[in-house]
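J.: Each structure below is given as structure tokens.
Nothing in this text is a laboratory measurement; each read-out follows from the coordinates by a stated rule. This one's a predicted model, so the numbers in the text were calculated from it and none came from an experiment. Cβ atoms are built from the backbone, for glycine too; each structure is taken alone.
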Structure 1
Amino acid sequence: MGDQRTSIIPTSIRRIFEGRVFTLAVEHITLPKGHALDMEVIRHPGSVVLIPRLDDGRLMLVRQYRHAIGKWVWELPAGTLKKDEAPEAAAARECQEEIGLIPGQLTRLQSLFPTPGYCDEEMHYFLATALRAPGPTDPILPPDEDEDIETRAFTLAEIHAAMASGDVVDMKTVAGLVLLGTHG
């Protein structure tokens, strides 16, 4: 299914907004058939999504307020890559920051683009297992300042019921559960 066509290079880029997480730009491009147009693009450094699985098989979810939709949402822990940070390092960091546990093993499942129509964010999914509490020699990694997080373990059946009832509405979480199903 691979496509051998090359990328289209913008002839001009106008930055509209630069924030702490992403940049919004208008990029002027010409499509292969000759049509020129301006494309609004969100440039994002990428992120990691964790599927933290406890030894008993339950999965850890976090509940936090998502202002854009005005709701508290149960979702898989996730976070933005820092400058020059490898996804594996970000996954370990975010696991400790968001659920307070250190993964003994991280298994990379897949990388997905959640909104390729207007954003270049690539989400790197990891199964986090052999979870343990930080020891006396581990660094202390508190949640980010803008995070007010509740953490809870759920069975897969409980998560599926929460999806069916509309309590889990986060697409990255649904995608993570699909990936988990394809990788065991």
Structure 2
Amino acid sequence: MENKKPTKEEALSLLKKYNENESLIKHALCVESVMKHFAGLFDEDADKWGIIGLIHDLDYEKYPENHCHKTKEILEEEGWPEEYIRAVISHGWKICNDVEPVQKMEKVLYAIDELTGLIAATALMRPSKSILDMKVKSVKKKWNQKSFAAGVNREIIAEGAQMLGMDLGDVINETINGMKKSAESIGLKGNI
């Protein structure tokens, strides 16, 4: 596959080979949707960005202590292009490796991975339990409540927005817009 781009079907099959947890699969679908959305904003290859989002936590369920490292091994064995592998593992910068996000695609993944979790948690607290009526102010309100979604690293999100040269509110807004596109498949359509 080194000279050939992986397809969404191949990425999804690989993801499901290593992940059975429904929450992790929904997270992967969510990040895929948001990456495709940002690719559209930046006039980039939406399929490529989506595949990188889909596969970014490939090793997390089975190898959490080797997160990103095992993914690199698996993708190399599968013959994935180096650019895809680097992009995927760069989201672990300062967390589990020293691969700094450099390309725009890498910076977006770094910024939105944790953010999708915060937004999803916020949506589930709303009466509608939906992403479809979500506003930036709802997320910002929860942002300041450190006990809410305490596992979400807000510093990484803020640093990612800064790396992109974007206002945090704009990154939150565009991430919400990306999540809306997959509301049903990620379980956030709610009762709207």
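J.: As an exercise: distance in nm of label points 7 Å out along Cα→Cβ at positions 121 and 145, calculated from one structure in 1, 2, equals 1.0. Which structure is it?
T.: 2
J.: For distance in nm of label points 7 Å out along Cα→Cβ at positions 57 and 97, find whichever of 1, 2 sits highest and give me its label.
T.: If we compare distance in nm of label points 7 Å out along Cα→Cβ at positions 57 and 97 over 1, 2, the biggest value is for 1.
J.: Given structures 1, 2, which gives the highest value for Cα Rg over 2.2 N^0.38 Å, for residues 33-104 alone?
T.: Going through 1, 2 one by one, Cα Rg over 2.2 N^0.38 Å, for residues 33-104 alone is largest in 1.
J.: If mean count of other Cβ atoms within 10 Å over residues 73-80 comes out at 20.4 when worked out from the coordinates, which of 1, 2 was used?
T.: Label of the originating structure: 1.
J.: Which structure, out of 1, 2, was helix-only ellipticity at 222 nm (-39500 (n - 2.57) for each DSSP H run of 4 or more, over all residues; to 500) calculated from, if the result is -6000?
T.: Only structure 1 yields this read-out.
J.: Moving on. Taking distance in nm of label points 7 Å out along Cα→Cβ at positions 9 and 161 for each of 1, 2, which is largest?
T.: The structure with the largest value is 1.
J.: Who wins on mean projected area of the Cα convex hull in nm² among 1, 2, i.e. which is largest?
T.: That would be structure 1.
J.: Between structures 1, 2, where is mean count of other Cβ atoms within 10 Å over residues 25-32 highest?
T.: 2
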